[in-house]
Structure P
Amino acid sequence: MKLFKSVAIVGVGMIGGSLALDIKKHKLAQRVVGFSRNRKTITLAKKRGVIDAGSTDLSVISKADCIILAAPVEVIISLGRRLAGIVRKDALIIDVGSTKQEIVAALEKVVPCFVGSHPLAGSEKRGIDNVKRGLFENSVCVVTPTENTDDQSLAKAIRFWNSVGASTICLSPLEHDTIMSLTSHLPHAVAFALIRSIPEEYFELSAGSLRDTTRIAASDEEVWADIFISNQKQLVAALGEFEKNCNILKNIVRRKDKKRLVSFLAEAKRKRTALV
């Protein structure tokens with residue numbers, strides 16, 4: 001069922017390109033256009049049928065009635081601010097950024113029909129080569145309305161995410177960033193720090209546990225630098241909580257207190273088992 005005449009994807013990478021494929025799959029728009037700063041990306045996206053048309057000129061999105069900002073956090077903010085003089089006043093603007101406070105504060109001032117969103121889908125990979133049809137099936141998308149969010153735009157955004165297979169939950173931008181600092185940003189920070197702690201000459205003697213634990217350290221450094229800085233206050237607090245638990249573990253091991261150590265590990269195991 002068509003929700004839009006034309007959807008514009010700003011940033012035809014793994015998330016944006018996968019959304020484009022699902023928009024086509026579910027026939028949610030008559031036409032999908034793409035914008036990228038990289039001409040090769042646009043060429044590949046058109047060749048592979050991800051988009052119907054595209055350009056490195058932002059004016060390509062001017063007639064779309066839905067624009068999806070699928071770029072790194074800082075790029076979302078800078079491009080979003082440029083949209084005000086380009087897009088239709090009634091166009092729905094959705095972003096997919098991994099942090100929300102800075103994005104929502106910046107864009108809801110300049111774009112009337114903006115709805116902050118964060119689909120919890122994807123991987124450490126990025127780019128047009130990693131697009132995947134059905135990426136959002138059975139996923140969760142956090143939508144972050146404020147008192148300034150247009151009710152009609154919010155309803156349309158929720159309907160859009162439901163149509164590509166995601167269930168939606170509404171949180172404030174602060175609630176979103178606080179939770180993500182612990183469930184997403186902290187694990188990435190720990191993975192980056194962990195792999196840096198191990199000499200490369202020891203890698204040949206590593207087992208699967210090291211690869212499993214540090215998989216997300218292969219994520220794009222520019223993307224995650226933006227996320228960490230954008231969510232600086234909440235991430236620092238999350239790192240403090242992790243540091244506290246590391247110190248507890250270090251002191252238990254130093255004292256060779258097996259009873260407390262077993263209890264510490266058992267509690268960690270219980271919580272991990274609860275994570276489905």
Structure Q
Amino acid sequence: MLPARLATAAVAIPLLLWLVFWAPFVVFRGVVLLFTLVALVEYFQMAFPTRPPLRRLGIVSGALLAVGMAGNPPESAMVLAAGLMAVVTIGLISCLIVADDPAGAVTSLGHMLIGVLYAGAFIPHFIWLRANPADTGPKWVLFVLAVAMGGDSGGYFVGRFFGKHPLIPSVSPKKTREGSAGAVGGNVLAGGIVKVLLLPMLTWGEVVLLSLVTGLLAQLGDLCESLLKRAFGAQDSGWLLPGHGGVLDRTDSLVFPVVLVYYYVNFVHAGG
């Protein structure tokens with residue numbers, strides 16, 4: 001397990017740095033959309049393993065929403081709102097059609113909305129974040145990635161060697177309180193390194209607070225994905241990344257943080 005994780009990281013990290021800082025924007029956008037599509041496929045395969053029509057509807061709805069969000073953020077925000085309203089409207093109308101099982105229909109609609117929002121709407125925020133002006137976009141993208149990865153590494157090693165007390169055993173039996181504390185330390189350390197190297201305009205108080213909140217959301221995202229897998233009876237969301245599971249298994253700690261950081265950078269930090 002650990003050798004596979006390290007081997008994957010050794011290949012992925014240099015490619016990731018190139019993608020964030022030096023790849024043309026169109027390439028970055030294409031890769032994010034590709035990962036979004038894979039994440040949608042993984043989610044809806046778990047959610048509707050025996051119901052191909054619903055699976056296809058969810059994948060197509062999420063993919064169309066993601067593509068619509070791949071443009072400029074102001075216009076894309078309107079696409080996001082319109083797309084979610086369309087999914088809700090079509091879903092509720094579909095519930096009326098299968099009125100013989102209203103509870104099951106509404107449950108399926110809930111699964112559909114979670115997948116479309118979780119993968120189709122959250123992940124494309126990386127496109128919006130990198131598009132920030134003044135050449136700060138790539139630096140903020142790296143901040144999100146570094147804080148999440150720092151927390152993941154800190155939680156993994158501290159939990160492995162010192163973990164004794166389960167965090168939420170009914171959701172993720174292997175996660176411990178000690179590992180969670182190690183993740184917080186990794187979050188702050190990674191955020192501090194990015195501040196020193198790339199974001200000197202941040203105050204230490206700001207970077208520590210932002211790293212803590214981002215790290216908390218990363219842990220919540222990880223636990224939420226574990227909750228979804230347990231609800232759907234799946235061990236891993238996919239197999240694409242050796243030692244890491246599928247795309248959803250790797251992006252679970254990123255989807256909430258990238259949304260937070262995008263809106264923080266554009267509406268809080270920009271005004272401060």
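No value in this document is a laboratory result; all are computed from the given coordinates. Note that the structure is a prediction, hence the values are computed from the model and not measured. Cβ atoms are built from the backbone, for glycine too; each structure is taken alone.
Out of P, Q, which one gives 16.2 for mean projected area of the Cα convex hull in nm² as computed from the coordinates? Comparing all candidates, it corresponds to P. A value of 2.4 for distance in nm of label points 7 Å out along Cα→Cβ at positions 84 and 108, calculated from one of P, Q, originates in structure Q. Comparing relative contact order in percent (Cα under 8 Å, 6 or more apart) across structures P, Q, the highest value is found for Q.
Suppose log10 I(q)/I(0) by the Debye sum over Cα atoms at q = 0.20 Å⁻¹, for residues 204-251 alone works out to -0.92; of P, Q, which structure was it derived from? Computed on structure P. Source structure of the calculated read-out (Kirkwood radius over Cα pairs in Å, for residues 92-155 alone, 14.7) within P, Q: Q. -24500 is what came out when helix-only ellipticity at 222 nm (-39500 (n - 2.57) for each DSSP H run of 4 or more, over all residues; to 500) was calculated for one structure; which of P, Q is it? Only one of P, Q returns -24500 for helix-only ellipticity at 222 nm (-39500 (n - 2.57) for each DSSP H run of 4 or more, over all residues; to 500), namely Q.
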